[in-house]
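Bear in mind these aren't lab numbers, they're just calculated from the coordinates by the rules spelled out. It should be emphasised that the depicted structure is a prediction, and the values quoted were computed from it without experimental measurement. Cβ atoms are built from the backbone, for glycine too; each structure is taken alone.
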Structure I
Amino acid sequence: MWKKILEHILVGFSISVAVALTVQISVGQATGQAVVTREFAARFTSEGVAALAQLGLVGLIGTTFSCAALVLQIERWSYLRQGVVHFLITAAVWAPVSLLCWSAASGWGLWIQLGSWAFTYAVIWLVQYLICRRRVAETNARIAAQRRKP
């Protein structure tokens, strides 16, 4: 189990940092500046340090998402329970990091971030649920067809 967790930590962190770094470099080259908000950069000694801190926080988000995916492998839990626990784990990290890095530090900023996160998560969850439901129906139909064969 620990090996699987370590693997998820390394993969989640690496992929999220690689994507964020690619975005930072691309946007930075296009605009000639670091890709951090003024509010976030003000917490640090320079924009470069702020950009590195942001990369670390994005890595934390990726690590959390990757490790939280292990919840989706608990077969004795319902899909709804898996989704709710996964949502709570990821939201607990995503909301404060996104608020800190990319939003205006206000009560409204937090509610907007949480609302957009909850809406996006619900849409993705529903789509995945419908896909899984269709696959289960197809599998059950194939099993039933096999049982009918002489």
Structure II
Amino acid sequence: MTTDLISKFGPCGLLCEKCYAFENGPIHYHAKQILENLGQFDNYAKRFVTLLNEPKFEKYQDFKEMLHLLASNNCKGCRQEQCHLFTSCKVRDCYKTKGIDYCFQCNCFPCNNTGFDDNLQNRWLTINRRIKEIGLENYYNEIKDKPRY
């Protein structure tokens, strides 16, 4: 496995570069692009409520706040710092202690010491089994063009 490919994933198997909090990911990039392209749209949104008879423009400020959130995240990935998304994650510290790259490589896999809720625990299990089955590079090629969420 190449170090570059390993660094794209958290030790749990989630693809960090597709996370909304990842600073160099497509969500971050596109949110910034949308904000830049909308420019000073605030005034138009207010006018479009009556001018176009479209009440949905009243929600523009909420939309803009969400874009700012998505564009302002600066996580460098779980291997570089603590996860910004799952604050209860125990995988990051565990994998370092055990000297492995991914959970499936651990002799205790699968375990219940992840700190994840049931949904993420199930996803973690499925991802790690799949990486173990087909290898990291094949798994990356299988998911790289799919949305994370």
Structure III
Amino acid sequence: MLGKEPIFTIHAELEAIMNLGQTPYGERRIIGISGGTVRGPRLSGRVLPGGADWQIIRADGAADIQARYTIESDAGARILVSSDGLRHGPPDVMERLARGDSIDPGQYYFRTAMRFETANASLDWLNRILAVARGAREARAVRLDVYEVE
């Protein structure tokens, strides 16, 4: 069961897509994460530059996403984020999304399973939870509403 409200929202700013081409697994892409914000009742801070989304666009059009990046809390604690997800929808919606059009996230599926790791004692609770995020893709950013799995 998920919590009723997000524990925080991540707004990650993205670099241009680096397309590695069609491999035996699908179309490989890497999208660098250049920064962003984290805001919510359980955590606030910023997304540090240097992470990335590693994606495979599968034969069925779904994006299989593996993201790794770092959050720095307002108090200076560093948190490693590991996120595995899927994004898919009707072909016309996905084409518009790829162009950078603003699309209602209810028109496509974008979910991630998230885990966290930190050495900071006051944020140790993050080491002990699983989270699920509902995502929305923007032209040069991703918004993730993060919910703790209870």
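Summary of computed values
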| read-out | value |
| --- | --- |
| At a computed -28500 (helix-only ellipticity at 222 nm (-39500 (n - 2.57) for each DSSP H run of 4 or more, over all residues; to 500)), which of I, II, III | I |
| Label whose coordinates, when FRET efficiency 1/(1 + (r/R0)^6) of positions 44 and 116 (r between Cβ atoms, R0 = 25 Å, to 0.05) is calculated, return 0.05 (choices I, II, III) | II |
| Which of I, II, III yields 1.41 [Cα Rg over 2.2 N^0.38 Å, for residues 12-83 alone, calculated] | II |
